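In the part that follows, the structures are each spelled out as structure tokens.
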Structure P
Amino acid sequence: MKKTLPYLALIAVIVLLDQITKMMILKSIPRGTSRAVIPGFFNLSHVQNRGAIFGFFSNGSSPVIHVVLTLASLIALGLVMFYFFKVPAKDRLLKFTLALILGGALGNQVDRVMRGFVVDFLEVYVKSFHWPSFNVADSCITIGAILLVYIFFFRKGEKCSLCF
């Protein structure tokens, strides 16, 4: 357990950073508005996402969608948590990867439970192409997912706790 503490600390830092940045956006940028940071490329925006990552399913206002997304994310969170504690501490890359995913998932889950929506605020765009708004938690989940793909495809010959 002692070797797992740094990863638990990373999860806590991700959740705290995610929640602090979201609170700053909630207090400083009115809902539905943006502030240019790098004109033509990057804005800080205030989006209340009632859907999944990158705004998927966010157009529906049905409480059923909210409940299904919350339950699905809780199940996914539970599975990742199970694997996180099952992976030996010596598999540092996989442990780090799962910590990123857990921290991000917990950060967004706090929003879903406490606010009923997830605060997204990072907006990247080029001309009329806008990537869906996202947040610190989404960034950690995405980086973790990319690392997980790397682990699955490129560590087959190595000792990997979750590789097939």
Structure Q
Amino acid sequence: MQDEKTKQAIAAALGRIPSGLFILTAQHEDRRAGMLASWVQQVCFQPPMVSIAIGKGRPIMPLISESRRFGLCQLPKNEKGILRKFAGGSDGIQDPFLGLELVHDSVLTLPLLAHTLGFLECELTCHMDVEGDHDIFVGIVRNGQYFGGEPHVHVRDNGLKY
């Protein structure tokens, strides 16, 4: 059991791990979803693979599991509009991409946002329940594009809270 001082030290150290900000996207049949994601990491060079941590119970999880694919659109520095739109995730009822410009040459038939730093299209290879408050999804990158600009880098004050 950890004392309060140790918990605070761990929270501060974890909070300083920098991450990018992404819009995670998925589509299965006629349902589309998107959410703000920051726990994204490249895990392999060959084949190129990325991992993403998603909070349990998020509406996007079944779409990824059923379709076996997901997209990541990296937010550029100082992007506020898209960030606000997806910060709470999508409820699964209304299409969150209505009114937004999308990339039209998706290889995996995913909703990909045009006004971002770039995108990755991934085919799911692994879903892990790590017995915490998030699950890990790993995907092979099947397509991607970099449009240009600087990434939005996110650092938390406390690595134990949202």
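Below is a table of values for the structure above.
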{"item": "Value -4500, calculated as helix-only ellipticity at 222 nm (-39500 (n - 2.57) for each DSSP H run of 4 or more, over all residues; to 500), assigned to which of P, Q", "result": "Q"}
{"item": "Structure responsible for -0.37, with log10 I(q)/I(0) by the Debye sum over Cα atoms at q = 0.10 Å⁻¹ calculated and labels P, Q on offer", "result": "Q"}
{"item": "Which of P, Q yields 30 [percent of Cα pairs over 20 Å apart, for residues 19-82 alone, calculated]", "result": "Q"}
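Since every read-out is calculated from the coordinates, none of them should be taken as a lab result. On a predicted model such as this, the values are computed, not experimentally measured, just so you know.
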